[in-house]
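Asks: Scrolling down, you'll hit the structures one after another.
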Structure I
Amino acid sequence: MLQTETQPAPARSPEPEPPPVQEISPQELKDRLSTGNGLVVVDMRAGWEYQAGHIPGAVHMFIQDIPARFRELPADRTIIFQCWHGNTSLAAAAFLIQHGWPADRVFSLQGGMAGWVQANGMESLEK
């Protein structure tokens, strides 16, 4: 009787680490917006949340739409993603970097909308 040896399964390559994402504080974002330096703030929350109040000048792009619409964002400007608490926006920023945007021009708003409101108050929102 012929005995066969069991071959070990080939080692799987580890999943690549997402690219590091820079965060911007609410105060730094407010300062940079006041200088009019061409930032694009992308509010990723639901449409009704955006309508209820958003960072002045922010564009709305719901998180689930980003994979289909990210090419609408200008590649020559700094992009700031913003969600409720700053976690989902980290993933969106990493996605943009993975699709060719320069990492030095893609940010996540630290603390998200909650951080913005805490730092700047509800009166800082545009409706």
Structure II
Amino acid sequence: MPQKKDWWWGRSASIDLHGCNHNLIKNPKEIKKFVCAIVKELKMKRVGPPKIKRFGHGKLRGYSMMQFIETSTIISHFDEQGDRAFIDVFSCKTYNPKKTAKFCKDFFKADKYTLYVEERK
């Protein structure tokens, strides 16, 4: 039996998008399309509808989204002032983080992305 320290629980990918299309990140219908598309891209299954809410103060306003998936969650925060998006995918089902980051970049028509990946044990 493997020791507890050897157990792999899941993969966490944090994707920071810069230079996003402003009209996409401020539109809840587009954010919902994104959720459905990324779940399909990852070959995962949504659990319930996504939660999409706009909130904040002053210049720090924008949408946030949370989607439960059978293997964990996808969470996103959108910065309308800076045209940025911060997307976190955590799943105990394996997936390709670079391919996922490229998908997000293409969907939101971002200029560039930064990817952080952590294997959770």
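Asks: Name the one structure among I, II that distance in nm of label points 7 Å out along Cα→Cβ at positions 36 and 108 of 2.0 was derived from.
Replies: Label of the source structure: II.
Asks: Given a value of 39, 15, 14 for semi-axes √(5λ) of the Cα gyration tensor in Å, calculated from one of I, II, which structure does it belong to?
Replies: Of the options listed, only I reproduces it.
Asks: Okay, next question. I, II: which one has relative contact order in percent (Cα under 8 Å, 6 or more apart), as calculated, at 41?
Replies: Structure of origin is II.
Here, each number is a calculation from the coordinates, and none is a lab measurement. For clarity, every value in this text was computed on a predicted model and none was experimentally measured. Cβ atoms are built from the backbone, for glycine too; each structure is taken alone.
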